[in-house]
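Multiple structures are listed underneath, in structure tokens.
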Structure P
Amino acid sequence: MRFKDTKFWKIIKNKYVITCIVFLLIILFLDENNLFVTRSLRRDVSELEYTIDTLKRGIVVDSVKAERLKYDLDSIERYGRETYFMKRQNEDVFVVNRVTESD
């Protein structure tokens with residue numbers, strides 16, 4: 001039995017099969033938007049969507065804090081104490097800095 005007599009060779013001789021195989025190779029590997037580029041872009045999109053969701057949650061938290069600072073005196077006092085180390089007249093403020101030793 002010779003190689004040219006097999007079914008595989010008869011299928012490969014068909015010009016339509018060859019055309020389809022060449023087309024698939026070009027589309028999947030050689031094209032500007034090949035399989036690898038498409039997968040990389042999809043990964044980037046999913047990372048950006050995650051970042052968008054995280055930032056939207058941050059916006060909601062910050063807007064709630066801003067609303068509290070507009071109307072709630074206790075929140076305003078707490079913000080001033082934590083951020084600017086403000087105090088009342090009869091209080092003392094102690095600022096503790098943690099020092100970490102590096103090798």
Structure Q
Amino acid sequence: MNNFDSVKGKVAVVTGATAGIGKAIAKVFADNGMKVVLAARRKELGEQIAEDIRNNGGEAIFVQADVSNEEDVKKVMECAVKTYGKLNVVINNAGAST
């Protein structure tokens with residue numbers, strides 16, 4: 001048993017998932033059997049990362065969202081539950097500056 005066996009089949013939302021730490025977290029989660037909902041503003045890039053994860057045997061979807069918008073956040077969470085039937089982990093990686 002490795003350290004990730006307990007996360008297999010769990011569902012995670014990762015915000016800011018199109019670059020840097022968010023992208024890395026999403027890929028590690030997927031590589032270890034988690035179903036990942038990638039959330040970010042950059043649609044084309046997000047869809048490509050989700051496709052890459054699926055092509056490597058993982059489960060992932062992309063939802064375009066701006067986490068500074070409450071309706072977008074609700075959309076992401078609802079999509080996770082609708083698609084995978086549950087939500088176990090949320091990684092709030094996206095940031096905003098003013």
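Bear in mind these aren't lab numbers, they're just calculated from the coordinates by the rules spelled out. Please read all numbers here as calculations on a predicted model, not as lab measurements. Cβ atoms are built from the backbone, for glycine too; each structure is taken alone.
Please state which of the structures P, Q yields 10.8 when mean count of other Cβ atoms within 10 Å over residues 33-40 is computed from it.
So the calculation was done on P.
Please state which of the structures P, Q yields 0.90 when FRET efficiency 1/(1 + (r/R0)^6) of positions 25 and 57 (r between Cβ atoms, R0 = 25 Å, to 0.05) is computed from it.
Working: P: 0.05; Q: 0.90.
That value comes from structure Q.
State the single structure among P, Q that was used to calculate relative contact order in percent (Cα under 8 Å, 6 or more apart), giving 32. Please report the intermediate quantities before stating the final value.
Values: P: 6; Q: 32.
Computing relative contact order in percent (Cα under 8 Å, 6 or more apart) on every structure in P, Q gives 32 only for Q.
Using mean count of other Cβ atoms within 10 Å over residues 17-24 for the comparison, can you identify which of P, Q gives the largest number? Walk me through the intermediate numbers first.
Values: P: 10.9; Q: 18.8.
By mean count of other Cβ atoms within 10 Å over residues 17-24, the leading structure of P, Q is Q.
In terms of Rg/Rh (Cα atoms, Kirkwood Rh), which of structures P, Q is highest? Don't skip to the answer; put the middle values down first.
Working: P: 1.54; Q: 0.95.
With respect to Rg/Rh (Cα atoms, Kirkwood Rh), the highest-scoring structure among P, Q is P.
Please compute distance in nm of label points 7 Å out along Cα→Cβ at positions 49 and 73 for structures P, Q and give me the label with the greatest value.
Numbers: P: 4.9; Q: 1.9.
The maximum falls on structure P.
Taking -22000 as the value of helix-only ellipticity at 222 nm (-39500 (n - 2.57) for each DSSP H run of 4 or more, over all residues; to 500) derived from one of the structures shown (P, Q), identify that structure.
On the way: P: -22000; Q: -13000.
The read-out comes from structure P.
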